[in-house]
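These notes open a run of structures that come right after.
Please treat every number below as a calculation from the coordinates, not as lab data. From a predicted model like this one, the values you see are computed outputs, not experimental measurements. Cβ atoms are built from the backbone, for glycine too; each structure is taken alone.
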Structure 1
Amino acid sequence: MKLSSPVSPTARPRSLFIVVAFGSAGDVHPMAALAQALQARRHRVVLLASAVFEPLARQLGLAFEPLGSVKDFEDVASHPDMWHPLRGLAAMAPGVEEANRLAYAAIARIAAGAAGLPVRLVATTLAFAARSARDKLGLPLATVHLAPSSFLSAVDPPAIPGVGIAPWLPLALREGLWWLIERGFIDRWFAPGINRLRRELALPPVTRVLGRWVHSPDLVIGLFPRWFAPPRIDWPGHLRLTGFPLFDAGQLSGLSRPLESFLAAGEAPIVFTAGTAMGLSAAFFARAVEVCRRMNRRGVLLTRYLDQLPDLPEFVHHERYVPLGQLLPRAVAIVHHGGIGTSAQALAAGVPQLITPFGFDQFDNAARLRALGVADSLPQRAGAARMASHLTALLASTDVAIACRFASERMPAQGAVLDSTCKLVEGLRQSSEHPG
C-alpha cells in the first residue's frame, strides 16, 4: 500500500479523526493502517497510542500523541501476571486507567482545536476514554474490536480457560454466568478507574463494562471476516464486520540482509514468535530451538527481548521484528501465541499454525483456527517433543494443506478492507444523546 502524506496545509480537510489504539503491535498496527487510509481520503488524523509506536506513526506520516512512555509500556508487558490466562486483565487495569486519563485529556484538547472541522472518534476495545468523551463531548464514536472474543456472548461463549461457560448449558444459565463474571471480576478490575474519570466529568457510573458499555451506540466494527466468526444474536445489532486489515509495517521495510541470506541458504523455516509484547518467553524459545533440532528443520525466532534467547545453533536465525506478510509466504509453518494479527497473517500466507496461547483473546482465536482446520494448539508449557510431534502431523496432513490454501484464497486485499472500514467511520454523525 502506498504511503500517504499528511493532509496538505493548503487543502481543507474533510474532518478530524482521533484514532485511539491501546495494546501491542497486533492492536496498534491495524489502527495505524486505518488512520493512514483515512488521511489519504483527505481527513486530518491524529493517532493516540503508546510512545512505543511513535516511530511507526512518524513513518506513516501521522500526527501522534503518546499515551504513556516506553517504560510504562514495558512495565506492563513485563508484569509477572500479565500473560496469565485469568490474572492478565487485572494486571493491566492500573496501566489502562492511567492511559485512559491521558487519552481523555488528549481527545478533549485536540477536539477543542478542531477549527470547525467535524470530529469523529475511532477506538479499540480498552480505549474507554473514547466512550466517555463521546458521552461528555458529543463526539461520534466507532468502537473497533480486533477479535471475536471481545463479544462476551452467551450464545457462542468465547474460549477462555477457567471461565467454563459450556455451550451446552441452558441459555439463561449462560447469561447468568456472564453477569456474575462481569460484575464479580471484570467490573471489579476496570469499572473503578472508568468511574473515577466519569465522576470528575459529571457523568453517570457504568457497569458491565466489557459486556455492554464498551460497545459504542453509534457504530461497532469487527476487524475480522464473517467466515472467521459469524455474528451471534447477542452481539451488538449495529455491528459491521469488514475483515482482517493485514497491516504489519511491511511496506516500510523489507527483510534484513542477514535474514534474506538465511532464507536463501536452505529449506523454508518454521517461524516462532510469542508476540511483540511478550517479554517472558525464554522457555518458549528454548523449546523452539529443540523443536527444530528434533525435526531437522531450520527456524526463525522473532523477539525484541534478546535476554529471552538461548544460544542459537547455525540452523536457527533471530530477528527483533519482521513483517510477517513478507516472511510467512517463505516459511513452512508458524508456532505462535495466537494473537489475532499473527493469526491473520498466517491465514493470508496459507501456512499451518501451531498455537501455544498465553492469555486474552489467544485461546479463542486458537479454537476458531482449529475449527477452520488450519491449526492445532497446545498448552504453552508443552514440551519440545510434543510440539515437534504436532508440527510434524500438521505438515504431513493433506487436509490441513487444503484448508490453509482455502483460507488464503478467502482473504481480501488490504485495500478493500480499509476502504470499507473508512466508509463506515466516515458515516458517523454527531451524537444527540450526550449529557455534557
Structure 2
Amino acid sequence: MKLTITSFLAAVSLFVLSCSTKNDNTIFRNAIFIPARGNSWITSDFSKNNIMISDSGIVGWDDPATEIETYFKTDNKGSVRLALRAKSAGGKSKIEFTLGSRSGKVEIKSADFDTIDLGSFIIENPGYNSLTLRGLDKTAVTFAEISGILITGEAAQGNIWYVKDDFYWGRRGPSVHLRYDIPPDAGDIIWFYNEITVPEGNDVPGSYFMANGFTDGYFGIQVNSSVERRVLFSVWSPFKTDNPGEIPDDYRITLLKKGEEVHTGEFGNEGSGGQSYLKFMWKAGVTYRFLLKGEPSQNNSTDYTAWFYAPESGRWKLIASFRRPKGGKYLGSLYSFLENFLPESGCVTREGFFGNQWVCSREGKWTELTTARFTADATARKDARLDYAGGAADNTFFLRNCGFFSENTTMNLLFTRTSSGKVPFTDTEISDFQ
C-alpha cells in the first residue's frame, strides 16, 4: 500500500509541476540553452520555416495547425527538466507540449521573454529527442515568440548536441561523401561511370545525389522543388572566388557543347565556374546512369564532358562539355556525395544508393571501384549535427543524412561492396561518346 500511495503522490506532483506557470528560475540557472533559430522546424508545413524561423527564434505563430519541433541529442538517459524562453505580447495563450511519452499544457502570458517551466521528462534512450509544440487557444495575436528551450537534469549531465552557431549550415544538415579508392594500376583515367538509385520516399526537396565528383567539379541529380528536378553538371574555375563576375577571361570555363534542352551559365557562392543542368523529373526507385570524361586538351587545359542515361528515354543524353584552363589533367579524386541545400527540409531524412562504379584509362583498361572511404563535412566534424551515415550494402554503397536519426557512422571508415565484374561498355560502345 505504501508503494501505491508514493507512486500516486509522485504522479500528482509531476502533473501539478507540468501545468504550473509559476517559474522557479533557480532551477534553470545553470541550464543549457538550445536556440530555436538553429534547432527548430515547422514540421507540419516546410514552407513556413522561412517565415517563422528568424534570427530571434520562432515568430508569427498564429495557426493552431502548426507543429514545431526542437531537436537535441543526449548520450545519457534519465530525467530532464525543460523550460521555454517565450513571450506572448498583447494577451495570453495556451500551448501543448510533448516529449517522448509525456504531454502537458502550459499558459504563456508574459509580454517579455520569460522562463516557462514545462516540468520533468524521462529520456528513455540516448540519442536524438524532440520537443513538440502545438497551439491550443490565444487572446494574443500569436501563440508565442520563442527564443529557445532550456534543459537541465540527470540526462543533461553528459553531452548535449545541438546547433550552436553557423545556423544556415546547421539547418541544412551534414553533407556526406564516398571517396573512391582507385587502384594504383588503373592508369591515367579518362572515363568515370556510376549509378544512383534513390529509394521511394527519399526524394526529399533540397536533396542533391551527386554521382560523379572529381577534382574540378561534380555531376548528379537534384530535387529542386515538388515540381522540378534537375540533372546538374558543374566545373569550377581555377580562379578562387565566390563571384563569377570576378573571374579573369583567361581563367573562365568555356562551354564546348551542350545537349538539347540543357541550360548553361555560371555559378557562384561555393566557388565559381561553369554550370549546366537539364530539367528532368527523375523518379525514386529507378536506377540512373552517369558517365564522365576528362582528359588534357589544348593550351594546358582539360575538357570535361558528362552524359546521363534515363531508362525512361532508353538512350544516353549529352549534358554538356566544358573546357577548364590552367592545368591539363586526367580524372582524379573521384567521389560521390549526398547533401541537402534547402535549410527548411533539414529535418527530413534522405538516402541514396551508389552502385557499379568503374573507371577506364586512356589505354582502354576498365577497373572496377569496390572500396570507398566515408567522410562528412564541417557541420558533422564539429558535432553540430550527428545525423549522418554511410557504408556498403551488398553490391552498392549508400549515403544517408538529415532527419535526426540517432545512429551515425564513424568518419573515415573504409567500406567494400561486392564486385559486379561486369564492364559497363564495350570498346565499340565507349567510342560512341566522342
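Numerical summary
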| read-out | value |
| --- | --- |
| Origin of the derived value 2.0 (distance in nm of label points 7 Å out along Cα→Cβ at positions 376 and 408; candidates 1, 2) | 1 |
| Which of 1, 2 yields -2500 [helix-only ellipticity at 222 nm (-39500 (n - 2.57) for each DSSP H run of 4 or more, over all residues; to 500), calculated] | 2 |
| Of the structures 1, 2, the one that 0.90 was derived from, the read-out being FRET efficiency 1/(1 + (r/R0)^6) of positions 160 and 208 (r between Cβ atoms, R0 = 25 Å, to 0.05) | 1 |
| Value 4.1, calculated as distance in nm of label points 7 Å out along Cα→Cβ at positions 32 and 296, assigned to which of 1, 2 | 1 |
| Computed 20.2 for mean projected area of the Cα convex hull in nm² - originating structure among 1, 2 | 1 |
| Identity of the structure behind 50 (criterion: percent of Cα pairs over 13 Å apart, for residues 96-135 alone, calculated), options 1, 2 | 1 |
| Of the structures 1, 2, the one that 5.6 was derived from, the read-out being distance in nm of label points 7 Å out along Cα→Cβ at positions 120 and 192 | 2 |
| Which of 1, 2 yields 0.45 [FRET efficiency 1/(1 + (r/R0)^6) of positions 128 and 320 (r between Cβ atoms, R0 = 30 Å, to 0.05), calculated] | 1 |
